[in-house]
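What follows draws every value from the coordinates through simple rules; no lab data is involved. As the structure is a computational prediction, the values presented were derived from the model and not from experiment.
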Structure 1
């Protein structure tokens, strides 16, 4: 239940062993390499020629990786995809880094890529040809009534025959010109919104006047690039299209059978990514002619594993390891790994959403977990909804094979189902239906629920202040601990005693004690702030300003009333949905009513989940973390593989 203790290691070995060592560190997936040229300004990591070589190598591998991904993305469009449940129930293939490389080495990569690229190129060319045929068809369809090939008509001895178009905007004036001149015989071929297709015949002796009239009316001669009349060309287009479609169908059927090629590409992607990460890792280390030096961060608990895998692969004389503890000036650079139990770890996502702790802070996850469970359950507050969450997430955890991150998220919501059920039983709500037993009613006991919400909020605020005091005492800031933590706790305790003695169990003596405790807290804050300041007058003023923060605490406490508001609103919406269904006639209740019940409650579950998730996190981030937690740490970014298609087996444990 803490931040994992980190060690800074320095490893020195011969150039001949560099690739092997990087592979072993990559298989461990726990070592974050340090950029030594950035860490030590005076260190020249490597020659400019070597750096340029690595950059070229990195770019080549990145291009290869992207090429493999592109080919796989193309291929999976045509492969029959397994059903979602089948996909989730199928575990990934488990391979060590060595087995992955051996598997890739056995693949004829050129043949795989050529086979897929050949099919892809053919489909691309055919699609382009189909597009051209579509354009030809659109052109020919307009001129389908044309019963001659335009350029053949130019051979008339005494007549000139022209085929072309006139803009639709000029068609009326053109027709009047034709009618008035008496020079032309015109036949309409087609009309569209934009143009008017016509065939014109006139006497060659009137050539000049005819041409003048045609030009004035923006006549455009037809450019007909085909050798047959439109009707025959359309038949040819239809035949060509059918041929291309059949060819495409055959190619796609072949692509559907390329399951082996898909698996090969997946391994090639994994291997290319792993190699790319190692090359990028080489850019962070120091290279000499015969030796290399690397530095990295590693959890102290995994040092033994690292030593074991190196001892298995290398002679002890071939390398040297120096392990150092974290120094004070390095704290801001130490990567963070949170170490919590199986049931607390899913709530690390809440911490990470805000910010990971710095190395010298505490991990707030174990402290936020019980409150988040409580708050979420109180806002969701329906035993039926909780039972549905329990069954869905439980089935997913038992029967589905998911990556670590997804499994962690599913477990997170599985754990949240328990308080949802418990609070649903407390409120007596099951899918909005009233249970025969309940401890609190969302209709009649709203004030009690409101009071509970405030009490839970005060408890969380007191814990936050207590943690703040603990951290300041740990750092030997006694006065700061009193002014920012202990003093406020004393004030809250005094006010709580005063409220109980005045409103719950009236007792004048106890009320006086409460007042005295609260005043003692005020004095403690003023004294601690004054003593902590070199300028005592200024310190006293700061103490008074600190006490003004009581208004902020009042706002914080009011924020917890959302626990009541969201719980009651969700229950009321569920009840309203059930009332809608009750209004239906009896036969409809068991037909349309069942469908409505499912749909409406699914909507309410979605809204309630979203509200409880967001507002629960907000209460943690603002009202709780605001009292003691800063964050600002960065997660460990180890040299690793992608594990997108396989599950990597660590060499040291098989």
Structure 2
């Protein structure tokens, strides 16, 4: 009977081994499956006078080939890879908006400025004027199209957020459910290998969306944490996540935040974005709140700067029918700053553009510690500007924003603790529209003219004449008479003034200056004169129609440093470079994280993965052992039959 028992135990043990090998082969392509191995142990022998007699073999357990360290490392690396890859995909879409070529915004800007050169050469040519206005309309159309494409990217990101949040909340519930099953199964004394694999796979899947950390409990369940300390899964209970507008500035901020809601609660806890680590949600938040915001600001700054500078210059000229020039583009309203929901006052903060050449492609936050003191944070680089109201610069918040090209006006004194967010440029490009379509309305002429005296003996040359206000009014006529090669007098005011070749002579020193600005070079003789007068004075007839002084000033705007030192004509190239730098950096990060994740996953599967060649060899091994065990039982049966037959005789 002992021999029969040994054979039966061996038969059953090898049957389990065969079944386990078959289970491995069947799950060779199952995601997250860990190879299982049967652990056999010797049954304790029976003591006799002749020593211990063996009683066979039995199955100790079915072991899951699994490395906890490698699994966690591979999961974390995959989360970082997912976040970097998601951000890179959207950055490449953003880069497509900021692209060069014939259909880009940059070439459209240059075509517009080049068309103005034809107006300078032929100010009465209606075709040249019409081409210039057409180029302006084309630029406005491309700018609005780029803004719409940014909106489409933003919409796609929102939809991707929804899908990821749904997946995370669903996976968290599944992990909690499997936790409960594992805790119940652990009471049997043996590991529930397939359930453990399923939980590990669920954790890997949830880390594709949001990076987590895990802590195992004594009952076999695993607690899953996000953002360092928030328990997304605790035992068999699951919390939920949501993407929302920030509680303080709401939708007006253009930002999104990830909120945590504990089981059975409705209170939302805003998670720190810097603590999220990897995962698709974290990557998309970085894109939404930083990359896309910069893209909108870069495009909005271009729209505002071009419209403000060209509108201002066109208003300083005369149209072909002698009228004061009007806006070439629709003025872009910046709107008010966004007040925080925690503000204790109802003070509004309105914004205007004071100097388009100083605008920064950034959002700002303002924190008031007193009605006239606090700080301004520039979001693009995190730089903080303090204002104190103490009489020492910068005195007020207006002083700070004046250096940023913006004017601010408060409707009253804010309370300590009040906060505001400025997103003045975010949607500006969508409002960029051309207003003038008639070639007559392009204000190409200066409202003032300058004429050298007919009896001048020196070599004075007029190199520049700009109107600083329109109409010139009482600022003309003015006659400048040189009483020496380095001094002159004016007919409108008493005194002697110093002449420096190439240095502008202005009507006044007001802020901003009014009237006109005259620049001449050369050396005058005593008695040489220059006369400035109203271009519309009947004495000059229709001379203003042939003048292109203001068209030249419009054209010269292309060389004005306007975008962090880049000129108007190079502004879009500068924006391309900024977005390209972000994309290049993200590409490097994604390639690196992908390589690390691939290597760690390879190491993990080297331990846990199923090798079909090995399993085939084991099948043969266990098959032979099974057949030998069956033969042992057959021999034991024959011996038993012979014994019974002998006893019967």
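Quick look at the numbers
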quantity	calculated
Top of 1, 2 by mean projected area of the Cα convex hull in nm², largest first	1
Test item: relative contact order in percent (Cα under 8 Å, 6 or more apart) calculated as 24, pick one of 1, 2	1
Which entry (1, 2) yields the derived value -19500 for helix-only ellipticity at 222 nm (-39500 (n - 2.57) for each DSSP H run of 4 or more, over all residues; to 500)	1
